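Q: Next up: some structures, all given as structure tokens.
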Structure I
Amino acid sequence: MHPTVTEQLDGLRRILAEAVAPEVTAPYPAEILGSVIGALNALQANRHTFPAFLRWATETTAGVLETAKPLLGVALAAEIDAAKAGGDPTDLAALETRQVLARRLLAQAMPAIRAERGTAYAKMIALFRERTERFPFSMAARPPAKKA
């Protein structure tokens, strides 16, 4: 079926770059537009990696939370257990929802993890470092500069 998601993203990027960008002359709006075009490029180039990234991030965060459970209150530990429920690994919206939930639970657990600075803390820091390396979509992506 056409247009595919890839074709739609490319079309949006091209419309902005070829039809809108030449009309934008003020520096700040031009900078913002360039960032949006770059973000669309990055999204198009990496969209196929999102499900695997979300699964990895959710599973790794769940591992940190599981290690941290002895440090946490009963209610938060119960929420962590309830969040373990699976879901369709091909449903992007469900993957995003699970990842957002895992990150919220990690944020709630963070004070206890930081105070103890043990195994859960080491796993949390490793998660943050690896997440930075694996993150498939960077808003810093920029299109090539226009040639004069």
Structure II
Amino acid sequence: MKKIIELTTPIKTFAAMLFAGFICLYIVGGFIYASFIDNSFPYAISFVHLLKGIGFTMVTSILWGGCLSDVVIKKWTFFKRQILFKVSLAILLAFSFFTFSIIETDWEILWLIVAGILVAFVIVLSYISEWYFRKTSKRYTELLKIYQSSNQFE
């Protein structure tokens, strides 16, 4: 049970942060989008959009945890993980577009724009995270070499 909690806590935390960002972008984007289409934005989110936002951010977070962590895929390079992550996100966006074509609601274009922005943010964040981890890894490797040479460990 402890292992399950350790694995799911970061995914739930990331999903919560993505959802908060999604809602904030939706409201701000609604104001901007409404000014372009000469319509008034109700400053509210429909129940369908809310449920889709929750599902979208949860699936995005699970994809992040599954594709980019060493928990599920143990020995892949970052390039392979990134390709799998991008393809999975593209499928998720296509699925979202398909479901909106079946269930027509107001402001679905705004929802898809916000989802696209969120996907772009997550992809950029994955590159920044990888760069940071590589930089930190190099620094600790250098410190370990200095420690080993000063203590005669080789």
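Just so it is clear, none of the values below were taken in a lab; they were calculated from the coordinates. What you are looking at is a predicted structure, and each value in this text was computed from that prediction instead of being measured. Cβ atoms are built from the backbone, for glycine too; each structure is taken alone.
Q: Thinking of I, II, which structure, once relative contact order in percent (Cα under 8 Å, 6 or more apart) is computed, gives back 36?
A: Details: I: 36; II: 25.
The value was obtained from structure I.
Q: Have a look at I, II and say which one yields -29500 for helix-only ellipticity at 222 nm (-39500 (n - 2.57) for each DSSP H run of 4 or more, over all residues; to 500), as calculated.
A: On the way: I: -22500; II: -29500.
Structure of origin is II.
Q: Going by distance in nm of label points 7 Å out along Cα→Cβ at positions 55 and 87, which of structures I, II comes out largest? If you can, show how the numbers build up before the last one.
A: Numbers: I: 1.4; II: 2.4.
That would be structure II.
Q: On to the next question. Could you tell me which structure in I, II was used to calculate Rg and Dmax of the Cα atoms in Å, for residues 63-126 alone as 12.3, 37? Please report the intermediate quantities before stating the final value.
A: Working: I: 12.3, 37; II: 13.9, 45.
That value comes from structure I.
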